[in-house]
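**Student:** Please go over the structures that come below.
None of the figures in this text is laboratory data; all of them are computed from the coordinates on show. Small disclaimer: the values here were computed from a predicted structure and weren't measured. Cβ atoms are built from the backbone, for glycine too; each structure is taken alone.
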Structure P
Amino acid sequence: MKISIQGLTKSFGATAVLKGVSLEVADSELFFLLGPSGCGKTTLLRILAGFHRPDAGELLFGGRRMDGVPPHQRNVGMVFQNFALWPHMTVGQNVAYGLEVRGVDGAEKKRRVMEALGTVRMDGLADRTPDQLSGGQQQRVALARALVIRPDVLLLDEPLSNLDARLRSELRDEIRRIHGETRITTLYVTHDQEEALSLADRMAVMLDGRIEQTGEPRSVYRRPVSRFVADSLGETNWVEGEVQTATEESLVVRSRLGRFEVLPKPGFVPGAAVWLGARPGSVRIGPATVNAFACRLLQVSFLGGAEALVLSSAVGLSIKAIVPGWSGVPAIGTDLVASVHPEDLLVMPR
């Protein structure tokens, strides 16, 4: 089911929550909305579900306008952050609820309940009550309840935020598997960049009721259009700089850290004030012929398969780096040479 959103606006009293949001979600796509609290992503999800009506704009499911279509006629499944399971019902009864509302009963209801529970690998626990389940199991039941109605669109509102790190990782894999099997058009709201980057087919980063950038995760991560988008997707080392030369072949930025060659980028002219950025994972340790700078090792944190370093440059800038695990970590205070490849540097207007 293709979703088309054009110019949606929504205010609550004097507060504008959505400000002309436009978005296209392809049929069978797993699409993420990423942004901080209050950016409007959950409000957008609730408009898709039919719980809120927009003040202006257009929403279409598969080319059909959704203006005035109530939630129960949209064939949308929704999974909430807090699971929202009926405590007095068994797992099977919770999953069957949506079918009963739709008038499905008898053998067909039982078959579809067991099919949905099988999809989330909970078919052996149909007779348990929610208080007999772990948090991860409860979220699987909530997902089965959304899947059992065979929705055209599945909406997930921060479904893993109440789980611990191990369960989040486990259920991320399950959501990827389930989407691969069902191919239901899915919108997933989160503020967790790791979820978005690891799961999404495409994603949109939201800020203050607007879409800042849309694209595939790798593209948005490697080529953010603003410093806000870059910071939304992980840590970045930033330093103030000034464009020294700008041609179709090269872009050179001068900063306190030194002279840096960057991939050519339109819109910059000599003398322009910029932010120069590098992800910690892009900072390399060792001799280099381009974009090298001297530094001193201040701190090392072991991350398992990698080491997180804090470096101090000759001009007093603190720089974070993440490098593969070393067989011999230099002593604190060791002088090092670090560098960043031109294709790994970010340049933003300042």
Structure Q
Amino acid sequence: MSMRILIAGGGTGGHIFPALAIAGALKEQDASIDILFVGAKGKMEMEKVPQAGYSIVGLDIVGFDRSSLTKNIALPWKLIKSFWQVRKIVQAFRPDAVLGVGGYSSFPVLRFAQAKGIPSFLHESNAYAGKTNQLLAKRAQLVFTGAVGLEKFFPVQKISFTGNPVREAICAVLPSREKAAAFFSLLPSRPTLLVMGGSLGARSINEAIDRGLDQLQEAGIQLIWQTGKQYAATAARRVSDRQGCFTADFIKEMEMAYAAADVVIARAGAMTVAELAVVAKPVLFVPFPLAAEDHQRVNAEQLVDRQAALLIPDRDAAVALVPAAVALCLDKAKQQTLSNAIASFAVRDAARQVATKILKAVRN
């Protein structure tokens, strides 16, 4: 019988892409493994996972809404309903192991698996552990971590530092700058700024770039701008008559974007941090201030404290972000210093490490 592994979680690219990388590493070590994903209906995993060639089942579950307590009235009912759905999924699929990668859809899956004695594993990507993983860790076999120093959140004997799994295309040798620039219809000879607010976009970053378009162009800086869906139409309209500007709601070919860029503006989700370390790009982080437990600020400060990145608080982005980006784009020496420092955080085989340890634990 082939081994069956259930992978649960999602909500953002920071949970989905590492999960896909781990799935790929599991298949690489044993092609007969049967993998099923579980996510939340309406979230991006329901699109991205099938695109990667895996099956996924969606739960009727939502997360806690910090912006409005009244929106959480239906939360208990949805959580109860999700447990009934998980029961059916587990009974039908009969997994040998379950991996939770974060996001609220992972909680009912892991909790049910643990109650049934199915081996469970967690991956915590952030430097500040999420509440879901903290609750699940005591009954998990292992907790794989993307950062060091998480002993205050998890039982020390269960922690296995692996780093964060990075997409294979980004771990590989990046395309040439010339090829990458041509992909975005840009010139390889001019400084290029890559702006990305995470897989769902970032309003404060988008608005700051929008206001600073003239300043960027006057400095001779080209722009690759990943906007997220909500700002895509506005951004496309704003750059329609400008040279050296590429916009898209989502860039699938991130290896091209990294290869073309001299400097990056980004949120500080764990996977973004991990990818930027692998590609060794100078970065201005603008941590999302409403992230759970302020984990993006903690992620960014780990690098800032080692002179491996710069940080602009979200509240200051409107005024400070574009001037700081222009200054860094025109300062080759500072770029090199940041690039050398952030490269020391790179982990290229995290997915393989996680896959190897899961298979060893289950087979033993």
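**Student:** Once FRET efficiency 1/(1 + (r/R0)^6) of positions 158 and 174 (r between Cβ atoms, R0 = 41 Å, to 0.05) is calculated for all of P, Q, which comes out largest?
**Tutor:** P
**Student:** Now, a different point. Going by distance in nm of label points 7 Å out along Cα→Cβ at positions 190 and 206, which of structures P, Q comes out largest?
**Tutor:** Values: P: 1.6; Q: 2.4.
With respect to distance in nm of label points 7 Å out along Cα→Cβ at positions 190 and 206, the highest-scoring structure among P, Q is Q.
**Student:** With Rg and Dmax of the Cα atoms in Å coming out at 20.6, 64, pick the structure among P, Q it was computed from. Numbers along the way, then the final one.
**Tutor:** Working: P: 24.4, 75; Q: 20.6, 64.
Considering all the candidates, the number was obtained from Q.
**Student:** Suppose helix-only ellipticity at 222 nm (-39500 (n - 2.57) for each DSSP H run of 4 or more, over all residues; to 500) works out to -13000; of P, Q, which structure was it derived from?
**Tutor:** Details: P: -7000; Q: -13000.
Label of the originating structure: Q.
**Student:** Taking FRET efficiency 1/(1 + (r/R0)^6) of positions 110 and 310 (r between Cβ atoms, R0 = 35 Å, to 0.05) as the quantity of interest, name the structure among P, Q where it is greatest. Could you put the intermediate results ahead of the total?
**Tutor:** Details: P: 0.05; Q: 0.45.
Sorting by FRET efficiency 1/(1 + (r/R0)^6) of positions 110 and 310 (r between Cβ atoms, R0 = 35 Å, to 0.05) in descending order puts Q first.
**Student:** Oh, and also: Given 18, 10, 9 as the derived value for semi-axes √(5λ) of the Cα gyration tensor in Å, for residues 94-141 alone, which of the supplied structures P, Q does it correspond to? Spell out each step's value before the answer.
**Tutor:** Details: P: 20, 11, 9; Q: 18, 10, 9.
That value comes from structure Q.
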